[in-house]
Structure I
Amino acid sequence: MRTYFSYIFILAVTFSLCSCKKTAEDYPVDQWEEDVIFDPTDSVGNYARQFLMNIYSVMPNNYAGVGNNALLDAGTDDAVYRYPGNTVETFVNGSWAAWNMPDNVWSKYYNGIRKVNLFLSKIDIVPLKTANLKNEWKAEARFLRALFYFELLKRWGGVPLLGDKVYTLTEDLDIPRSSYDECVQYIVAECDDLKTKLLKETAIADGDFGRIPRSAAIALKARTLLYAASPLNNEKNVIVKWQQAADAAKELIDLGTYSLVTNTNYIPMFYARKTTETILAYQVATNNTLETNYGPVGYSGTGAGSGLMNPTQDLVDAFPMKNGLMITDPLSTYNPQAPYANRDPRLAATVLVNGVTWLNRPVELYEGGRDYAGTQTGYYMRKFLGGFTSSTAYSATNHNAMIFRYAEVLLNYAEALNEANSTPPDAAIKAVESIRQRAGLSPYTISTSITQADFRKLVRNERRCELAFEEHRFWDIRRWKIAGQVLNNTALRGIGVVKNGSAYTYNYDRKVLTTTWNDRMYRYPIPIAEIEKSRKLEQNAGW
């Protein structure tokens, strides 16, 4: 199926903004000019469409990683990078600074915002035959701009809002930062307007899947309001902010358009282009890059992997038993010498453990095993990788980096509704139960007498398990303001496995990495290059 994102894979263009008229044939694509892109004779709008696709390519893609294919979760307590000293490790050892930024996307997203503003200022020149299409493109561009502002906001707090102005290199860019709340208000207002202008989900043909639907605007609004209501940004715990976040998530739920995929092994969702749960994803080109980057190292030929992401024992311990009880519960039936038996099925869909079948043989993570030397923790990441359990080699497959999916919306709703009330309402409990039921927990039900505090703990753990490696844990521990607890002088753990004949002995004393935290790290420092360019751009506290 040819998707809307097909163009992203072939376009990586940087558009030259010159004034003299040329044709597309006169210059290579990376030197196209404004008057070629926005052509008053192009009734089909091919060049303008490709420019819009280039803006789509700026969307967050967590598969891209930081520092040599390290996913951002390696900057949390959920994983470590295979090779010590990777850039992402600075997030947990505290060695990053305004001049040493491991995730510096400031310019990326402001360049994206500038492209949106240019597109909006020029698209009316193009005489599209299909009148509605131009308005749809404008709405998509505006959504992308709002998304880019959110990506800036969650990293830096309040940032400069540029409006619709297209700044040139010679203009004064000395623009002060807007407040956090002002940025939230801007994003929410844009989303409220755009949800009536973006296409309905049912109006997007399979061949155009990947275009931004109205539900993406509602999902972005809900996530923005959830972050705004969270302790990091809501120090006085203004309850109405939590209710606003809950209402926004409920609006999307009430559309009735999305549902959880029914397969308890939800891994196929990440390599199926279209599912009932996918709201918006960065659709990565068909390849086997994820498998070769993150698969186990003991295979050869077209099954060789680099094992770059190593889940921690801390993440593995977060997954409950299949009976829904945490492994620390005396009634859970957990056996530390059979640690993966009868566990939440999401564990097997997230982490490759010793003895599990991969590429038609058991993964050998015991001391001396074929896959042992390639991991710091005794584990490999399974999530996102294709269905290669019984295959003997990797083949090209689809990969979809989730931006919004329905399970997150349900969890957002449950969290916000719980915080807006003194006890968790039935609707919040049922939202989480639906996810636990899909996961295959039995029983999946939650006591209706659960306290607000216990439900908060449960929801946070559900997010950790359900959304692992989807780039939520990194931001969750910040917005909840608990990073100082989970990353302050904490020894991240792995597992040691010894093979004795056909049996295994497991020990849990494998210390991998000791973390360091400073509260200034709740916000990124503004890159020093940006501070030096602007007299009005104030640095975040502590940097």
Structure II
Amino acid sequence: MGDAAYDAVVIGSGAGGGFAALGLTEAGFKVLLLERGPRFDPATDYPMVHEDWERHPNSFRIAPDPTVEPHIGPPLDPARIDLLSRNGPAPPSRARENRGLFYYRRVLGVGGTTLHYQGEAHRFADYAFRAASAYGHGVDWPIGYRELEPYYERAERILGVAGEPGNPHKPPRGSFPTPAQSLSRASRLIGAAARKLGWTLRTNTLALPSLSVDGRPPCQHSGGCTTGCIFNAKSSVDQTAIRLAERTGRLTLRTRARAVALETDARGSVSGVVYLHGGARRLARARVYVLALGAIETPRLLLLSDANRHPQGIGNHSGQLGRNLMENVSVNLVVRFAQPLQAYKGPPIDARIWDFAHPDPQGSVQSGCVLGVSGTSSGFHGPVSYALATTGFGLAHKRAVRNRFGSVVSIFGVAEQEPRAENRVALTERLDADGIPMVRVHSGHSAKDVAALSAMIARCTRLAKTAGAEQTIAMRSSYDRVSATHVAGTCRMGRDPDMSVVGPHGQVHGADNLYIADASVLVTQGAGDSPSLTIQALALRTAAFIAQRLRT
């Protein structure tokens, strides 16, 4: 069964797909947006609408993707026990032999993983686009900061980003659309400790507007971003770009529609997308196609498509498709303080330390890294989580929970993973529930990644000690524990078709009407900054390029 023709079909409604659809509909084009998951209603579908919200499962339930085949990770160095995840302050008594199973965690639904994200909205610094030529790390982007700057500004206005200008680690800029969020009590405590160490804790830039934007209320400081914002205050893609695109009258949104193949014509251009919907296979046709399924699903779709004209996969004549995968290189230190800090209040990640963000070829973190503070991403948020982690019973237990409630925070570090060809997405012979080949993700740390982890653990530990942390509850390290949410790089952008999958505007090499607008095109990860704003800016830039081509 076929669909009516559209100007463009966009596959995936997350950070990239939602903004690509907005750019194209605002330019006057008719767009079909396919989303594998459902559309959620914040008034009924998110746990915090209930008083006992911790006992209610999340409707969108961010979970390991069942279409990614679980497998044991690469071997670990038995001498690096200090890098292993742990419960309590001491390292495990013996090393794990291998890295854990690769779990690709994301949300299937309108808005994608922005339904779950904590609102961080970062422009990559100018040096992040030229890390190889200037610092010998990774690969240079085919574009620079200035080419992306106007699209950053446009995305920030749509999102109502809250922030404070004057960060010396970022390019000069004007004011943000809304003022910065105030620092939480926990961040003020950690900030004082940072100053003692000669570091500076700065307010984070967040897609959590501090003023009303587009009729939505400002951030209510509930700390519930990861379970879905019940106030419609968080600027997830469903509340921003997709709403604006729908207002144009030129967007058709089709939910529970999974794209499974791309068809091509005699010239190798895409002629249609096959998708599953309502138990049937359907075909959608358009003048152009935009893939925004994420850095695992997008290369899978390209590898699966049209073996006759593209025997290695669409866009894969160079063999780069699916390679150069980058995930989070991160450490998360969960600590408890003697005094209640009301850590359950405020934006989840309201502050960061950018002092180490600049690449340092001679330093321990050659790619650069950031440190940050979170009051609610520690696994402790509501009273139930504190009660379950507190020993005892009866009145004594109740008193202990009351004294500890709001006293646990996370001090974390994030660096970018070195892009390497051996870190990759590959098809398997095993089929998923829809009869589609599953993928296996190969991902391990390089020597540079290991050095970055070691340095970040030392800095987070030093910061916690200086702040007066009473107890280390846990440390989670990406050295042995995989929980990938910021996955990127598998369809790298570049000017040389032999070293990349897409060109500078996201156009797939060898397929003139096919574009990619998601994290898979990222060349590097911005020295530890969160990628969503950069994905959105790139998607707007790609949409503008497509619109110009469609007009001519």
Structure III
Amino acid sequence: MRPRDETDRLRLLYDLACAFAGQMEIETLIPFVIRQCRDVLDAGGASVLFFDRSTNELYFPYVTEDDPEAAAQLLVTRFPANQGIAGAVVQSAKPIHVEDAQHDPRFYPGVDARTGATTRNILAAPLTSRNGTIGVLQVINRRDGGTFGEEDLAFLETFAASVAVAIENARLYTALKVSEERLRSEVGALRREVVRSQLSTEMVGTGAPMAEVARLMESAAASPIAVLIEGETGTGKELAARLIHRASPRAEASFLAVNCAALPETLLESELFGHRRGAFTGASQDRRGLFEAASGGTIFLDEIGEMPPPMQAKLLRVLQEGEVTPVGDTHPRKVDVRVISATNRDLVHAMREGRFREDLYYRLAAFPIRLPPLRERREDVPILADRFLAAAAERHHKRIPGIAPAAVTCFMRFDWPGNVRELQNELERAVALARDGDTIDLGHLSRKLTETERDTAGAGAKTEVAGEPAAAASAPDTHAAAGSLQGARAAFEARYIAQVLHEHGGNVSRAAQALGVSRVALHRKMKEYGLR
């Protein structure tokens, strides 16, 4: 629809400028501009050409789909910026009106040759930004067979000024998006690096089990997938969840944790989903639940296996719909929360027994991570013990030089049913008992550890006696003393190996080199003395 008078033209230009402001993507802006040019100026064709300063060429970033073959030809067409009517516009930075293109010496026939079209008349105006001419906006061939007028050229020139601003804004927007994506990628890589460094400082592990945990945590951090952390009590499940959150794109938002076993069902629902005032006795005001409070961040559901069945159904609905309904309310609220859950139970077994919903399990366990118990990574015990000793000594304001080899051996032989937390508590107790300047020895350890050590030593002695010939078994006490010497020698060897392993951070290869034995021989001794 062509503008009838000056007022119509100004109103149309204003409306189009406003419309351009809402087009922030080049891919949608250029087609919109072309459609508006054709409609407003009643043109048979319209195009936007971009000026490539690096090659001094003009090219078509977009063409209409009216003729797919011609469009394909134009998209690969590039021609020197000093040729054609468009080239003349770039050189002069002024609009041009050509009534008979075929007889104009500036006309570049290459485009017509590629598309099979015949260009009769042309209006072309420069697209000028603060960086100079960035391209050309042109229309060709009046639909009614006539020619364009000077008022059309003036309109196109003004129109092109708005288009140039819109293109520049779209380019800046695109550059910002690219920069944002690059920064997001770099931040993601840095966060994964942070996870790796934090794993070494907060979740100690030198062997294959913890290396696998680190790999899985790094992958989980880079994904929005639901994570289920499995492991015995004291293995560090909440710490693992916090590290995953800190390395994820949600790190700037909240991390909120709730122990599903610590609250009765009614309070758990209110804690997770919130409640309205008057929903139950004591609900004196509206309260947001953790899912709303953590929106944009992460919620950690610890001991998820203890959640009552009715709550399991409500949690499943939240995960499916992405919305929560506070207790006493009827209107759901949208939430955007990443869920990490943890359990020390066998949820598969609970699921088979009907105590845990199968559909909820598969929602929560999309990415399971198993934290190994301490007895499966004994090589980490000396390192963990040193770390906990240093922290406890600082808290108690005591100078504790270290841990005696006999105590280290005791630590490595114990099964640690409470895992890392139990080891930490044991060192805290030992430091509390020790005097300033003491080395932690067997006398500072709790009875459960020393009794286990005595039982282990006694079993070793019985094994040696059982291996003697029958005559030796009935020999006098002097021979028994010789047997005790062997046990003492074995105990010393075990303690010495444990000490060397401790000094080399649990690295078997370096410890074997220091001991002057082969790696295979050291592994054999470690197995014999229960050091792994």
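Every number in this text was worked out from the coordinates using simple rules, so none of it is lab data. Please read these numbers as outputs of a predicted model, since none were measured by experiment. Cβ atoms are built from the backbone, for glycine too; each structure is taken alone.
Compare distance in nm of label points 7 Å out along Cα→Cβ at positions 75 and 115 across structures I, II, III and report the one with the greatest value. Intermediate results must be reported in sequence, preceding the final value.
Values: I: 2.2; II: 4.2; III: 1.5.
Evaluating distance in nm of label points 7 Å out along Cα→Cβ at positions 75 and 115 on every structure, the highest lands on II.
Quick one: Cα extents along the principal axes in Å came out at 76, 57, 48 when computed from one of I, II, III, so which one is it? Could you put the intermediate results ahead of the total?
Working: I: 76, 57, 48; II: 72, 50, 47; III: 129, 68, 47.
Answer by label: I.
From which structure (I, II, III) was P(r) over Cα pairs in 10 Å bins from 0, in percent, for residues 251-442 alone calculated, if the value obtained is 8, 27, 22, 19, 17, 6, 0? Show your work: numbers first, answer last.
Numbers: I: 9, 30, 34, 20, 6, 0; II: 8, 22, 19, 20, 20, 8, 2, 0; III: 8, 27, 22, 19, 17, 6, 0.
It must be structure III, since only it matches.
Which structure, out of I, II, III, was helix-only ellipticity at 222 nm (-39500 (n - 2.57) for each DSSP H run of 4 or more, over all residues; to 500) derived from, given a value of -10500?
This value belongs to structure I.
To test your reading of the models, identify which of I, II, III gives 4.7 for distance in nm of label points 7 Å out along Cα→Cβ at positions 243 and 387 when calculated. Could you put the intermediate results ahead of the total?
On the way: I: 4.7; II: 3.5; III: 0.8.
Only one of I, II, III returns 4.7 for distance in nm of label points 7 Å out along Cα→Cβ at positions 243 and 387, namely I.
With distance in nm of label points 7 Å out along Cα→Cβ at positions 291 and 323 derived from the coordinates and found to be 1.1, which of I, II, III does the value describe? List each step's numbers first, then the result.
Values: I: 3.8; II: 1.6; III: 1.1.
Answer for the origin of the read-out: III.
Can you spot which of I, II, III the value 10 was calculated from, given it is relative contact order in percent (Cα under 8 Å, 6 or more apart)?
Traced to structure III.
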